[in-house]
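> Following this line, the structures themselves.
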Structure 1
Amino acid sequence: MGQTQSSDEHWWAEEDEHWEQAADHKLSHVGKAVYNKLRTNYPDSRHHMWNITSSKMIGSIQQTPPAKVFTENVNLTNTPSHSNLFVDGMFDLMGKTTKFCDLMSLAPPIEKGHFLTKMKEALLKIAETAKENDPKDPIIVRLMFGFGYGKETPSIDCNYWRKQFTEDLPEDTNIQLWVSAWRYGMSWNHAKMIAVDGKYLHTGGHNLWSKTYLDQHPVHDLSIEMEGYATHDAHEFANAQWAWVEYRLCTVWGRVWNILPDWVPLLFNRADISEWPLRAWGCHNGDTPRFPPTYKPSIVEKYKPPDGAVPVISVGREAALVAKVYPADAALVVMLDSATTVVRMSLQDLGPVAPTFGWPKDLFEAMAKAMWERGVTIEIVLSNLNLSNRKEGYSNGRHGYSIEKVAGKIFKYMNNLYPKVTKEVFANEVFGRKLFISFIRHKSGNTYYQSEIEVKNHCKYIIADDVCSYTGSQNLYKVDLAEWGLIIDDADVTTKMMEDYWKPMWKASYNECDCNTGTMMECIENDTGEDDEGEEVNLYTSDGRKKMEQTVTALINATAPRSKS
């Protein structure tokens, strides 16, 4: 006798069948290519690392600082901040929770300020809503973060942050809340999302840092707000990380290892968790379980996607937790492989963050094929290179590679595929004609208005053929972190995002003088290829552990503020 299909399995099966039939007439050529790649190559990863559903984008793309910096000379103030409304909206969404909330980010709001204030207000709003729930049906809140390594980038103290988040909540609040963080070797969570009740979603590149985004020299970043079934995908993605934390901590040895200092040799895999209301390990007399429940669509009320919902493909990667299964990587390459006219990218960087990682070969080969075989134009905006930005307490996001170096590497992969594309051919027929790379700028130039500090970019944004776009947490330089984002496959939505962000940003930013042809030719001639593939690191040697800590420190320096709590 066969097993009875659960209501959740039945719901997913209906959705999957719908898209099997609808894909051909609802998706663009880019969306079809991504969908076919994922369902063919990653069928077992569907729902928890990728999926296709319908959702509506609320408003337009959410950007900080505001877009007027590209068209006006703006003196960005922090009293009040130019971008407080962005944070307000982010946590207003969280405050809608009636059943289940997932928040994921690289780190808690360690710079305190407006992010922490609004997050605590959202929890108070949830607590007020929870009064209407049956005491046996508390609202679930899961907060998941990444994990540092060593003495320079200390680990997240989950107990400390649990106290921070819950200090204003009444003791009898009908909420169960967990704070967790994990690391698996050189992998940890880097996804950024707030998913509420399987319906409301905020996701993109923004971390939870006030100084970084709200002060006078803010890092540029993009996020989106959605309503619809893509939110189920976000919850399902979070499930896998919570399952690994439980697996890691459910044994005596796992708990013992977890209390040892992070610098102790061989402690590469770490997980921590803290719950509220506070309970002992395990379950006692019906008390709160040590680990949170798994999200299932049946937990929340079923609904129909709102009017205006469009095809959305969620794409993620769980890094080392699911080795060598990277649907998001494949999807982003396919976006380039399927483009026929133009690809536009706003990025933090393309070069390796540390010698451990090489250059993104698959991505560069896809770019080479697109330009040389199909005549596709590629436009790229990167963060400025000047390292003076580091004195501001936040890296400029660049890893020390000039635009000439990046262009030279793209040439190398093009030349490997097409030997007739010599460096002279590349300089005369490709660069500046099909490939355009520049630093991000404001109306005032490549520095903030009335400042010597250069503009910083943290965006992870790709547009293919102006019909399809990716917004998420995944950088295109090589690194093995857990990531998540959305590919919105709709020409009208993409056009709106381009009008609100890309067009004014590109007009202000592009400057052909950002890349000197002579310097690019020197980079090509001097490239030995030693950094192409990266280097192997044996974590069971003292040298390997040293390299690991250097790599993790480099990663944190590229993405995190310096202040520590």
Structure 2
Amino acid sequence: MIKKIEKLIRQYSFVCSKTDFQDQTFKNIDDPKNFFEKIPGYLRSLFCLYIITTLFLMIFIDKKINTGYVPNTLTSTNLILIIPAVLLFFICIASIAWCKRNQKTTAQNILSDHQFYLIIGFCFVAVFLTQLFLTDHINFKSGWDVGCLTGAAERLAFSPSEGLDDFSLAYFSTYPNNLTLLYTLTFFYKIGAIFFPLNPHIFVIILTNLCVCISVFLATLCIYKRTKNRLITILGMGIGILLTALSPWIEIPYTDALGMIFPIAAVFCYLFVEKKLLRCFLITLFCTIGYFYKPTILIFLIAFVILGLCSELAKLIKKEFSPKRFAFLALAMIIGAGCSYGADKILLLQNDLQLNKNLEKSMTHYFMMGLNTDTDGCFNGDDVAYSDSFPDVKSRKQANIDLSVKRLKKMGAGGYLQHLIKKNLATYNDGTFAYGREGNFYASIPEENGSLDHTLRHIFYMGGTHYPILATMEHILWLFVLIGICFCIIPGTKEPYGENYIALALLGVSLFLLLFEGRARYLYQFSPLFVVLAAVGLKRASEKLERFITQKNK
């Protein structure tokens, strides 16, 4: 029976090939390599479906079910804000399609690639200067984790003999993952004292601005690499600048801004570095260094490994697998991980803090907090106090697990699904990435120096007179980005290896935030990558529109 079915399929495939409408589903059906080669595309489509679902929930549910943690502070609903986002998206794809049909009369062929890259470079020099101008006028020192880190770094840089106070020691005992950032900031403050002896903090803010600016610049280059369309590149650059590079988060010297450069650098190497050994080394290096600042960055290395294994399995089935080549690639990754681990250990050699290892919180704490229905899986002070009430790591882990199981049983399958929906909305439903939502956010604000300070602070400070305009604009841009990503589900004419990597990594990040503590701020460091996918979505949507117009005019 099976042989008869296979024979019928081959006959059907033969007939289709003669009539020029061969269904690709039946092409090389006996070749199992297709499965492994298609896995990355399936995973990209899965992420697109996830974003489509998220966007649907944002539009039709919005903040209605988020009783514990309200995702954003906007007065307008997404049902209203989606209208300008859709209009903007349609205008963009219509413009791209029109330029493609009339490309002989556009600037596409006037400038060489070298000249185009130079113009982009000059644009980002202007963006960096704008960042410096803004942060000079809206500067302040934030509290929460940032205040503890910067305060401790300043003390270690300029008064090392005094050591840290008990509160700081308790903080780094509880969150030892921030030690790498602590000593990085300490080094920055020492350098800053050379250039700005009266206020070394300025140098830290400059470096924060630079990290974000370079990240959006690299994202722009990735957009051009994947689309080869200058209008799309310019549009993507504009969205990235407004959403990320000129976000008020550039004023906060924390892992969200300082760690942004590592995942986009990994994607840049994935797209631009042709030598596989060097590519494996650099991606591993950037991802593992980033891990020491923000653990979620390691997901980009995991995604890279998954795609690599799919490729090697396909080669194994095609009998093109080379154990020697595979061993060299694995060795390159091991060397990259070893270099980053060694660099981190060298940085931490100066660590002579007397930390209490019994205070450390493990991942079970964040899993437990992610199940707290009172705050929709976001930060919860009572959960922190609960974990702190146990004397050592072992008892704390067990208590976290026990409470997690208790919460899961109480919710049940339906309740947990509803909790995940709330949590997903709490993470994705905020185009400002929860700016100003941390405790003691504006810990120290210097006096205003002129009317420009007053005006800009009322725009960029949460609670300012004009801040709702900024927040609304950023949210519309964020909706635009999510709409663009939805169109990445459309197959392209070009092999989508770059989109597959970004989509798989962002899918991993999203699942991580669904399982553990969630909040919109954790997406900010990946915002340039969301913009890259949105730009690819623009290309796919414009191609569809162009084909539709062509067929209609026939």
Structure 3
Amino acid sequence: MAHSVLIAAPDQTTTYELRALVGELDDFTVVDVVESSATLAETIAQREPEIVLIHEQLGPTPVPQLIREITARRPGVALILLSEEFSPEVFSSAMDAGARGVLRYPTSLEDLGTRLTATAEWVTQMRRHLSSDTNDNEGSTRGRLVAVAGAKGGVGTTTLAVHLAHLAVTRVAGRSVCIVDLNLDNGDLADFLGISHRLDISDLAKVADDLSAQTIGSAIHRGPTGLATLVGPARIEDVGEVGDRETVLILAALRRQFDIVIADCGSSVTPASAAAVETADEVLLVATPDVLALRGVHHITESWKRLGARTVETVKVVLNDVSRDSDIQPDTASRLLPSAPLGTWLPSLQKSLQHGLNHQDPEFVRAPAWWSKIEVLAAELGVLPPGTVKLTDGAPRWSLMKPRADKPRKPKKSRRSRKTAQAEAGQATLEFVGMFPLILLILIVLWQVGLWGVSAAYAGHAADEAARAAGLGMAESEVRDQALDVVPGWFRGGMRVDVDAPDHVVTVRSNLPILFPSVSIDGLHYTSEVPIIEEDQ
């Protein structure tokens, strides 16, 4: 079987010459070529070559940095540096970066064949060794790494990461679990759990090449449940200390000490979070049923693909905050995503989750519907051992969209639950009693304003009728009778009609009632004046 070779050169001429040389070797085949460092990582992830021939003038990223990044992420890939200057300094720099050899360029077919053959033997042995470690020792000496990322901010990434870690450490006795905050810029894992620790992940990054169990233990905070937490940088100037290489080394060291490692990667694609996503056994991408989050899934998975960290087929998408009132339901969301989401989605239980957030402890989240979903999700991610979660007839315990036909028997409430319900009911009663006087006062004010408005309208109407009668030449008593006839009986007692013939004005003065139509006080009245327009008989 021919060994696969990837050529990374700065121009087409160099690429053509190298491809022609490799093509003359029987045991080697060129799987792809790249002309920029920007696409090298993505191409390696897609093609998975055994050997990479990389020219020293490849850019824009410096070649030594490229070699260090690739060897850290993919130890089973060998890199050979092609250099026009073959000196001890160039050779030493390449070896320090992690290259398997250096070839003078232009090179001969014989030298290229010799170097590729030796490198191919090393790759075969290294991949056999890595495969043996994975198959034989993974369960006993290498913990499981789960990366949790968000499609955008506010989708519940940290909540899910913390609850998965809490469930893993409390459900299985003796299991060691560590949660890591890799949301370096905006991480709030320490505030979420109420942790204040002297050391953080940036302190480990500074000594990433010499990590010991004692060093890691000093930087980790252990809670009452046994959950270990590695918090993010406390100072913004320390964020730059944690790069992709340091992240790989730190996570590898944590996996040697813990059975489960959960990385909270946030919603931003950074070198540190991309390194965690690339090396993780499982990647969980959290989204909510809205357009912005669903678009964020496309954006973040495409970014991972371009970086060569993870393809969309290997990412598990879970929908959070789902309710009957959501405009986009899970069935619709599955058609808008690049890959189908998990069948397990998480219900909208904001009020229940706030108790755990406010108390900085997941134990205060007492929502069986939520934890049953977290259990199923943990089993799918391998956080809980197989057989830990048992479902009846293969169906979820609780469904928001389609409740089961056979109504399950309601569990018996504990004494504490009954006391809590009684306390809440009593509190609601006291709140209503306290608000009742205010409600009554508002109703009285509204009634009084309406009563005055009706009185003003009747007074104006009576004045109009009196002016019309006076214009027809009726006597003053007749004018008064005409005005009184157009208003109701309860209004007439407080109404006075005056005709001022010299000024040609009719004045109607009405007492304004207080709460009741027949109750008024002196001095509180409404006056309406209407000019008299004489009309022909």
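Since every read-out is calculated from the coordinates, none of them should be taken as a lab result. This one's a predicted model, so the numbers in the text were calculated from it and none came from an experiment. Cβ atoms are built from the backbone, for glycine too; each structure is taken alone.
> Could you tell me which structure in 1, 2, 3 was used to calculate distance in nm of label points 7 Å out along Cα→Cβ at positions 230 and 366 as 1.7?
1
> By the measure distance in nm of label points 7 Å out along Cα→Cβ at positions 46 and 198, tell me the structure among 1, 2, 3 with the highest figure.
2
> Additional query: Suppose distance in nm of label points 7 Å out along Cα→Cβ at positions 126 and 238 works out to 3.4; of 1, 2, 3, which structure was it derived from?
3
> Here's a follow-up. Of the structures labelled 1, 2, 3, one was used to calculate helix-only ellipticity at 222 nm (-39500 (n - 2.57) for each DSSP H run of 4 or more, over all residues; to 500), giving -15000. Name it.
Going label by label, the one that fits is 3.
> Which structure, out of 1, 2, 3, was Cα Rg over 2.2 N^0.38 Å derived from, given a value of 1.04?
Working: 1: 0.95; 2: 1.04; 3: 1.66.
Computed on structure 2.
> A value of 2, 8, 11, 12, 11, 12, 14, 13, 11, 5, 1, 0 was computed for P(r) over Cα pairs in 5 Å bins from 0, in percent, for residues 334-477 alone; which of 1, 2, 3 is the source structure?
Derived from 2, not from the others.
> Let me ask you something else. Have a look at 1, 2, 3 and say which one yields 10 for relative contact order in percent (Cα under 8 Å, 6 or more apart), as calculated.
Working through the options, I get structure 3.
> Comparing distance in nm of label points 7 Å out along Cα→Cβ at positions 446 and 510 across structures 1, 2, 3, which is largest?
Structure 2 gives the largest value of distance in nm of label points 7 Å out along Cα→Cβ at positions 446 and 510 among 1, 2, 3.
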